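Q: Listed next: structures, encoded as structure tokens.
Derivation of every value follows stated rules applied to the coordinates shown; laboratory data play no part. Here the structure is a predicted model, which is why all the values come from computation and not from measurement. Cβ atoms are built from the backbone, for glycine too; each structure is taken alone.
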Structure P
Amino acid sequence: MLTYIPSPETGVWDLGPIPLRAYAMFIVLGIIVAVVLGSKRYEARGGQPSVITDIAIWAVPFGMVGGRLYHVLSDWHIYFGEHGRGFPPALRLWDGGLGLWGAVLLGGVAAWLGARRSGVALPPVADAIAPGIALAQAIGRLGNYFNQELFGSPTTLPWGLEISPANRPAGYAEYATFHPTFLYESLWLVALALVVIWADRRFNLGHGRAFALYVLLYTVGRVWIEALRIDSANQILGIRLNVWTSILVGTGALTYLVISSRIRPGREVIVAPVEEIEVEPVE
């Protein structure tokens, strides 16, 4: 009987000349789940479900670029420090490495532009898509399993993750099993999505508050998960940068929840954009 979680031998399968990478496939699957769930939720709120797809066409590519930029800039030493990997690996998204906050920032700007083009307000869209984003993250984290990355400190717990010697960080060569922090985050995100869906129905959340609740709950989980990780990261006052970012963003989300609920209680009414109707001339 295994007392640990074995790691996969590979995360890439060759389909002829085309390499199929687990990391990329899980990201794509997550995007599909987010769009499908978001469309259903937006339609239930009175909007046109196709709006979510239209906005995703803008938000997804910009979010991927923003996520990669945040990862490279926040962990610049991995690529450009002494003995760094260099510039080409910094562009290889499929090798792993997406920073959530960069994805949210640049993806959010693109979503705003997409919403303007679609003639809809962004807050109802954000509320509709929030649980889907959480599930997309949960699914995407499974790609870290195949890349053998983003694990935590050594552990002898029965759900410890076996890491091959080549992927163990310096100073941990004698340890075989580690905390699967990506799995902890994945499970946290699934629970988070369910809580947001429940709270949205129970409290009739609107005006961006469902999205703010998602952000708040995610940052709470990210703080304790980051505390378990042992991969190299920039630190401020001895605390990992992502912890500080989570605290600041989480505080902002909590502040928005409190102020918004007082200024704009209840849920807004979604007004679908009026489509132009071509009228054939009467002969």
Structure Q
Amino acid sequence: MSGFQAGKYFLSLNGPACIMGILNVTPDSFSDGGQNFRPEDAVVHALEMQEQGAGMIDIGGQSTRPGFTAIPPQAEWERIEPVLKALQGRLSVPVSVDTFYPQVASMALSAGADVINDVNGFTDPAMFPAVLQSGCGCIIMHNGHVLKEDPEEDILVRVRRFFEDKLRQAQEIGIARERICFDPGVGFGKTYEENLRLIANVDAVRIEGCAFLMAASRKGVIGKSCGDPPAEDRMPGTLAAHTLAQAGGAQLLRAHDVREAVQAAQVAYAVLSAKVGGTSLG
């Protein structure tokens, strides 16, 4: 059975794509900054997303919008901690913490997080050791802003090679393949055309036996493709991009609009399952 080991949870990846509900506890995220900055508001929204069908909740205490200025680890943790602790025992789905700081990852895992989602792709040499003993899931994203790569080289080649290198590093330290989920990093150091190619060619970069996440919700590539509406009005475009990614083999989809994302993933799975000759699902 294909699946993703997220701490004490095992997520089967043989059905409709799992929707990861976005919970930004920040004042300045690009599309929903400030909406869930108060811990009590964040907890209510997390419970709402679970009710709407989210298979995972992703808590982020740091905006990674284009041009962001990083806040220090302690400030990030002060945003995440009260929400994470308040959610303990109230959710029946894994909780992911979005951080590139090993010290925040360690504190989050001690406080009950099931997954560490690192937008810097576990490039900090202390990150793998920080998560090793926890059994948590590890979401490893390709970030063109932090990697030293040849921009003239095909983006699919660069992303695939990065995933292969990270899988090797993880396995060498003792992290099983089932704990790894890869994210191609749409919107992070890529051109518009490169972002489109990553959405359209999931099958070319995904690694067999590892989970695959697409996270294009409300991003610039969506806006640019449909007349540049405000970020909060990009749900239809997001559903289109994520459905195409699911058809290519994406098994997790990170989304702001959970109810609609769940329905779209269910319909996409039903249709793709009826395709003559099979699909790349699972």
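Q: For FRET efficiency 1/(1 + (r/R0)^6) of positions 7 and 127 (r between Cβ atoms, R0 = 35 Å, to 0.05), find whichever of P, Q sits highest and give me its label.
A: Once FRET efficiency 1/(1 + (r/R0)^6) of positions 7 and 127 (r between Cβ atoms, R0 = 35 Å, to 0.05) is tallied for P, Q, the winner is Q.
Q: Sticking with this one: To which of P, Q does the computed value -0.22, -1.33 (log10 I(q)/I(0) by the Debye sum over Cα atoms at q = 0.07, 0.16 Å⁻¹) belong?
A: This figure was derived from Q.
Q: With FRET efficiency 1/(1 + (r/R0)^6) of positions 167 and 223 (r between Cβ atoms, R0 = 30 Å, to 0.05) coming out at 0.40, pick the structure among P, Q it was computed from.
A: Q
Q: Tell me which structure, out of P, Q, gives -20000 once helix-only ellipticity at 222 nm (-39500 (n - 2.57) for each DSSP H run of 4 or more, over all residues; to 500) is calculated.
A: Only one of P, Q returns -20000 for helix-only ellipticity at 222 nm (-39500 (n - 2.57) for each DSSP H run of 4 or more, over all residues; to 500), namely P.
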